[in-house]
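Listed next: structures, encoded as structure tokens.
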Structure I
Amino acid sequence: MSLATAGKTSLPPFKPLKQKPPKIRVERKADGTVYISSEYPLGPMQRSTVHILEEKAALHPARNYIGERDKSGAWRYITYGEADRAANAVATALLARGMGQSTPLLILSGNSIPHAVMMLGAMKAGVPVAPVSVPYSLMSSDFSKLRHVFELTRPRMIFAEQGALFERALRALDLSSVDVVTCDGVPEGVASFHYDALLATPVDEAAVRRSMEAIDHDTVAKYLFTSGSTGMPKGVIQTHRMMMALVAAQEALRTEEPDPEDIPQSLEWMPWNHISAGNIGFNANLQAGGTVHLDAGKPVPGLFEQTIRNLRDVSPRVFGSAPVAFAMLADAMEKDPELRKSFFRNLEYMGYGGATLSSDIYDRMQALAIEETGYRIPLTTMYGATETQGITVVHWVTERVGLIGLPLPGITLKLAPFGTKLEARVKGPTVTPGYLNDAKKTAEAFDEEGFYALGDAARFLDPERPEEGIVFDGRVTEDFKLSSGTWVSTGTLRADVVGACTPVLQDAVICGLDKPYIGLLAWPNLAAARAVAGLGDAATPQEIVSHPKLVAYVREALQRHNKAGGGSSTRIARIHLMVEPPSIDGHEITDKGYVNQRATLDRRAHLVARLYEEPAPEDVIVI
């Protein structure tokens, strides 16, 4: 029996979630516009990320701050005190070069201790940090996005930890007035110096103090890049106000003060050029005085094994990841009681994002939690954007999967009529002042009341009981009509069909504009699909996607979805399984791993056309 359908009296209680219950203010206008805000006050805000660092370093200098595995596989750590001292050395070196708000530091590397030190040192010097998605340097064939970011920011310094690995990317840039810093490997043909030279800089205490005193909430801390729907990345300005308001909002929802001697452990795989990891997670760990362990694994076959290995060593207080990671984690824990014990030892709640968590995965994770702890574990999620930090959060215990929560303290969420839907717009101290060197896009991003328009649709779960939360309702610009005039909500349908085909679909795009029925172009999870088909590791992607067992699995899963659906707006008629992965250069996938529906449909128009051929081609599965 599914946990979701089991009688409530037969299930154990949830572990307590140490956050306040919903308490909101709702204002409705005659035109259908709705304003929602939290009634919990925001509370005091810290001055900056690096002021928090100095506070924690003074309180517990010997406490482990960041851990990563060295080449032998052993964990090595930097303490809070060491990180603060190293950041002071880097700040001194940058200040001596005359760097400041107009001369950013570009970071090309993945997460690491040196990356963190460079970031914190730059912030102490008042130098904006611009962490760039690693695929722009290592997966792109033409480096067009990297060159665009470089021209937009005009950095004075670039940190590329693995110099030889980033050699081709660096040589694609005009580095005539740029210092390049590396740690491991010298990029041939590129003038560079070693990270250790920065750490060896004698600290100028007076200069660092003057710089720290000049930092306020309007100081630009970072530029983070978002691709939008198509085209080149936009540089989203990140001020200390934005980041500190998010920290204050999370603190305002606590029901109890944390134990200062209790050191929360966490595991982070998501890159720091992403708002979730680089701002929200990074600053939350710092505020908590916790120890974050850097995870080189990712929720993809061949790499998630590293995450599993790390979870044997690290028992996190909170675990957050994409739904696909929870499916892979459930697979592993169902076979390994010791892993299950380590995972749940200190766990208070789990968080998911990027897509809707299917009820099947939810049930499996809760069954494991009950078996190990005797409790169900609260699941939560935060909704936001690079331009806004977090906007809403599920901060109460609920059995409902798919909510995006309610506004954080200090935030006003506006739901504005847009066609048949309500568009989510937001105002508050967590929202960006705009885009770097792009006044036009900045002006277009905000409405007449100064609310940032997200392009997402949202609605109340129950309009009569708004305190039950808000539900994501797709992208307002992606929805379309079938030839019958029926509206199709692509965002919600995409999540539903991927969930219905768990675990064999990785992602999909919805087709059918002005067509008589809905079709899918979908990317399979090749490892799961290979297992369903009963094939060995030597099987090619084409052999996997065309295997009769996989075809039957997908057809039956979508037939069940269609039977449970609500008519032509959700019924899938045909599907084509693609073997070519989404293209970064073709804008099909963002650096955060999100599929771009519009760009994929345009780039693969020939495959869309095949979905509607009569009779259906052999590579199209008819449902």
Structure II
Amino acid sequence: MISTLLVANRGEIACRVFRTCREWGIRTVAVHSDADANALHARVADAAVRLPGAALSATYLDGDLIVKAAVASGADAVHPGYGFLSENADFARAVLDAGLVWIGPPPEAIEAMASKTRAKELMGIAPLGEVTEADLPVLVKAAAGGGGRGMRVVRRMAELTAALESARAEAASAFGDGEVFVEPYVENGRHVEVQILADTHGTVWALGTRDCSLQRRHQKVIEESPAPGLSVQLTAELHALAVRAARAVDYVGAGTVEFLVAGDTAHFLEMNTRLQVEHPVTEAVFDLDLVAEQIRVAEGHALPADPPHARGHAVEARLYAEDPARDWAPQTGTLHRFAVPGSVRLDTGFTDGDEIGVHYDPMLAKLVAHAPTRADAIRKLAGALERATIHGPTTNRDLLVRSLRHEEFTTARMDTAFYDRHLTSLTEPTPDPHAPLAAALADAHGRSRFGGWRNVPSQPQVKHYAMAGEEIEVHYRHTRAGLEADGARVVHADASRVVLEVDGVRRTYEVARYGDEIHVNATHLTALPRFPDPTAQHAPGSLLAPMPGTVVRVAEGLTIGAAVQAGEPLLWLEAMKMQHKISAPVTGMLSALHAVPGQQVTVGSLLAVVQET
């Protein structure tokens, strides 16, 4: 029996595994980098071990350190979570060689399926060899790992070399393996997968289907179970192929077999020999705890001959600290307040006051709604997201709500190109027009007694805010009757709550301020100084770092005086294990270049200047 379990991972998945361990009476051990010393997963575990020596981005990829941490802490089992070393056969062997229980499939199964090229060969599918014009579009894909890292769509032959180079670099950084391969890119397909669970006694379960078609950068954003609109015949075929893949490698534990579905045709993509991020939707539909089942299987227990029956529908949304309107740029900073109402499931590695750093994936949480029908689950999840309190960096919350309510999604007509078609309309800002007034009134609360009120009519008080990229000016007055504002009746105002009546409709605004950053319900404002600093302006055409990160490369041959085209890639930043392209804002001449490979930059750092011509 397992008594103490170490999770060789961080963040949300570590916290999620610890939750099951607590329910089962299993002691828990966390590992952490220096950047994660105060992270939630390190705080909630019974014990935590620092992983010294390695660079922050590679700390969780050092299998030797993690095995030593498990032995030193008295753990008798290791759960890999997902990402990092979860599909590394050598790490699994090292855990077993140390006399520990490995909560995962045998190393031989990982080896057979962890490389996507070998997995395809096992399923009788050969990747493309030499790519020609006739093969386009194609997908460059990392052979190891997942999560959208090391993947590039290539539509022109001229783009292939650069795509291979950047995919290799990103895969090596994320997984320690830079091998990539090329496969045909299926336009407008659906990403459908099957959850499997197998024991050591020959039983293999196929636990329904999941649709994960809404993706950005080939990384899933919204997932659901069961996958809607599949025929009974296609569902049975997918189940059979998934079980066949598992039996081909004598699989044990939880895993996922992924397909690209076009019409009634299924194309095998890969088998993930680990738990998936989206596993909670399967848990909700089958009323299972997959982590508990992983532990039971690792202890040698047999699964029942037949899996439980599915019930209802579940939908999951991944909440990221990122700005979808700015090429999904990851965001950093303090998460001041995070609360989700209702009965949805919340899996997260953050709590109030935690810092969102630059070193790791920007996912804040997963929210999961389960209901008797798909429509009910979608409505429940969208409502919970809309009412959630998220005070801190920009997130994709609004995008998620709009995606869930989009007609293509509600009618199950989505595919993997959903955001290619709809991102612009889904990210158009729609801030509450009365949020700046509510912020100003909350700020003004209590001042009337000390100089805001005038005995004779006077000029109104003025406040300036930045909201959705625009500067907003707000006017209000202190009177004998209290605060007054044009266009709205002030029903109530204090430092944290304002009630306004506009055209006979009364609405309540919850206001929270953190320095110059103000949150009014779901609208984010920045208080602007009355007299802006004129020296703080940058020259037109300046490229500023949209995120903290590392300059990984500069476009080949780029020098001062070079002619560049608007949208032309000039340099690449790496942040949160992903590479981000920085392009010329205008067509013109490169008049300054401050970025060099290996340079660490902060948000707003001047990288280059393009003088428009």
Structure III
Amino acid sequence: MSGIKKKSNHLAVFKQRTKNDDNAELSKSIIIRARKTGQLNLSSKGLSTVPDKVWNINDLTEEELRNLHFELDYEHKEERWWEQEPLRVLDLSSNSLTVIDDKIRFLTELNNLNLHNNLLEELPSEIGSLHKLKVLNISDNKLENLPPQFYMLEELCELYIKNNHISILDSKIGNLIMLTCMDLSYNNLSKLPIGMGYLVRLITLNLSHNMIKELPPDITNMRSLKIFDVSFNQLEILPPLGELRKAEKIMLQSNNLKKFPNISGCSALTVLHLDNNNIPEIDSQCLETAGYLKKLTLQNNKIEVIPEETIKLINLEVLDLSHNNISLVPFCIGILPNLKQFAIKGNNIKNIRADIIQCGTPRILTHIRQITDSTNINTRGLLQSSTNVSIYPDKYMMKNTKLLSLAGQNLLDLPEEVLENAIEASITTIDLSRNKLSELSDKMSIVTTVIDLKLTSNHLTHLPEWIGEKYKYLQVLDISKNYLKSLPLSISHLRYLQHVDLSFNRFTDIPEAIYDVVSLESLIANDNVIATIDVSSLEKLKKLAILNLANNNIAHVPPELGNLKNLRNISLSGNCFKYPRQAILMKDTEYILSYLRNLIPQ
């Protein structure tokens, strides 16, 4: 035992770190690997300084030059370190660096530099020499400003400066015109320079957790922007944001806004966060072009009225209006076909009892729909002789909402006149949920603009062949809670179909036609009697990310299922197989797939 040399621990708590310790981290094997790959990873090494050799890692030492002729034979090909790549990737993150040497200017080929999570208080001016740099991460340091030369990095595509002490940005930030992603969150910025508007390639911009009071008007020149986060600032007013036509997520929560933002023109918007502001009303005109909006949060504002125009948000899944000054919930909320979460607590609601509100979204929506259905029934009973009163939406409402909603009306069929009006209105969503339909009338095939078809909770035993032939733009098909055992082969023709819900039916297998829908991203097939998993057929669905096969009769889970690495969410619980065990199924999808792959015979 005495002959074994104990390896020293450079990270020991009571040992003072020296320059020699830092230099020793760059071993010969690490240098050779870096020369071969052009990548050097010194993350989490406890460094207080950068090893000297990093700055000239491609220069051969005198000893290497002397030994060069001895290693030219083919047998030592794996050590041909003289055939080297210039350093392009350098990772010095998660150390204790306080200074970056000005010799960084020698790394002229560097395109990715990671310095995040150190103790840097400044950057050397020589960083401006890295003209090929594309990715720079200097987050989680103590930087108070950026040197003027920093703004010469005109090839930068990604810039991360999160969690520093930056208070001022130079207008020359507009020189970084190649930027697609920039994170300036958790700094001390109180204003933004006018030059920001030149960053027209930006896709993601995070300015959250600063002290910004207003946005420069030219910020709307960023017409490629998809994710825009200015939450947790001190904004009081906003410029019109309508030019951000590609924006998908806009986060404005926790500011001092006193007016609903003008998002007219943001036609791609799916998420809008406005909670914790001082907004008194929802501007329904601003929402007219937000037809794809899925999530709208407005809790902790001063809103008094939910406008009837909310019915136009047919894709809305989450609507949070809790803790406002609302007294009435309009019946149109119950008509929204995709609404899954509706928060209204913390208001003085007069037309819904407090105990119903406490029960959450399903109970609230059920209550609203029951009142709506009851009102319709009573109205029809009182005015049977009137031809003006109808449960069917008129063509003007359908034209505005692009929605034909007749959920919960106990229907056995649809009148031809309603379908003709639906054609004229070019509707995109049909919601016939919670009715008594035993089949779909051929008359429905004339409405060919449908992209979202909801038929949940009916008495369907089969679907007609024309669905795949006439509804060729269909993206969402919900046929859950019926009596279906099969699907028509024409389903395979639906080249845009992304989401299918087959749950709570009588399928014994996943229908063959499904495997040919190459655009499919989500397949919900829980609570059927499916007995087997056909992995070879599932492999055809390259875009499939969600697969729910819970509560079926599956006796065996093939290990090859683990090879479907594109899956992001898989549910297999409630079946009769013994393996994987329940403890494994409780893990996340990545773990389950890895577990299954390890069972594949080598």
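Where a number appears in this text, it was derived from the coordinates with a stated rule and is not lab data. Every value quoted in this text rests on a predicted model; they were computed, and no experiment measured them. Cβ atoms are built from the backbone, for glycine too; each structure is taken alone.
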**Message:** If helix-only ellipticity at 222 nm (-39500 (n - 2.57) for each DSSP H run of 4 or more, over all residues; to 500) computes to -9500, which of I, II, III did it come from?
**Reply:** I
**Complete:** Ranked by Kirkwood radius over Cα pairs in Å, the structure on top of I, II, III with the greatest value is III
**Complete:** Value 13 of relative contact order in percent (Cα under 8 Å, 6 or more apart) was derived from the coordinates of, among I, II, III, structure I
**Asked** With FRET efficiency 1/(1 + (r/R0)^6) of positions 332 and 580 (r between Cβ atoms, R0 = 35 Å, to 0.05) derived from the coordinates and found to be 0.75, which of I, II, III does the value describe?
**Response** I
**Request:** Compare FRET efficiency 1/(1 + (r/R0)^6) of positions 300 and 500 (r between Cβ atoms, R0 = 30 Å, to 0.05) across structures I, II, III and report the one with the greatest value.
**Result:** I
